[in-house]
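Structures given as structure tokens follow.
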Structure I
Amino acid sequence: MRSRTKGMWWGTAIEAPDPGALAKFYSELLGWPIGHQEPGTAILAAPEGSIYMVFQQTADYQRPVWPPVGGAQRPMMHLDFQVGDLDSAVAEAIALGATLASAQPQDHVRVLLDPAGHPFCLCLDQE
């Protein structure tokens, strides 16, 4: 983006029925601190720089369905995280409240659902 200047932040906003709980899940999963929290909003801040994940409360939130099913709420986006040990990363995510998705499209990737139902992928570092 041409108008970006040094020090500007970027991030994504994710809808959830309970943004504080979802922020806590990703905080524990990623080791990122919750930088700000107020009713209806919670923000994770990456320790390395100006990357943020904002969780916003939505009263009529509908869990996305993975894999997509016609007529149901589709995932609008998903997060990917590279990991060194796929099995232990999956076990850790499940211990924090994620669930393993029924459809697994690739051997080196695991699709999980966060506590609000958003799919996210753990991708094995293949180097």
Structure II
Amino acid sequence: MTDNDTPHYTITQLAREFALTTRAIRFYEDQGLLTPERNGRTRVYNKADHTRLKLILRGKRLGFTLQEIRELFGLYDAARDEKPQAVKLLDYLHGKRSALEQQLHDIQSVLGEIDELERQCQELLER
């Protein structure tokens, strides 16, 4: 496959596809997470940038910080071996799961308190 056969994207195309602002994409570039080529002043994103943007958004949705995402990318880029990246990802996932389970427990406790207060108020109104 020649370079001309490789898919390329403009910042506008990526912004539209991922429902982002071009400013957000430039921010990820400034953070070193995306590295588009330049054609004059125009940014040209390749398939790897497209994939990285998808992974950045997935990571953010899972609660990862940009530093954590950067570290995962760095592990992949350095070794081209997925095992260290998988080990680190599992570590991050376990941490996120633990935090979410604690939040769920806290929410369930608060909902229980709300239920009790609602019951007490209802009893008071029925008297």
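-5500 is what came out when helix-only ellipticity at 222 nm (-39500 (n - 2.57) for each DSSP H run of 4 or more, over all residues; to 500) was calculated for one structure; which of I, II is it? Only one of I, II returns -5500 for helix-only ellipticity at 222 nm (-39500 (n - 2.57) for each DSSP H run of 4 or more, over all residues; to 500), namely I. When relative contact order in percent (Cα under 8 Å, 6 or more apart) is computed for each of I, II, the one that comes out at 22 is I. When distance in nm of label points 7 Å out along Cα→Cβ at positions 36 and 108 is calculated, the result is 3.8; to which of the structures I, II does this value belong? Corresponding structure: I. Tell me which structure, out of I, II, gives 9.6 once mean projected area of the Cα convex hull in nm² is calculated. Working through the options, I get structure I.
Out of I, II, choose the structure whose coordinates give P(r) over Cα pairs in 5 Å bins from 0, in percent, for residues 12-59 alone equal to 5, 27, 36, 21, 8, 2, 0 when calculated. Write out the running numbers ahead of the final one.
Values: I: 5, 27, 36, 21, 8, 2, 0; II: 5, 21, 38, 29, 6, 1, 0.
Derived from I, not from the others.
Bear in mind these aren't lab numbers, they're just calculated from the coordinates by the rules spelled out. Not measured: the values here are computed from a predicted model. Cβ atoms are built from the backbone, for glycine too; each structure is taken alone.
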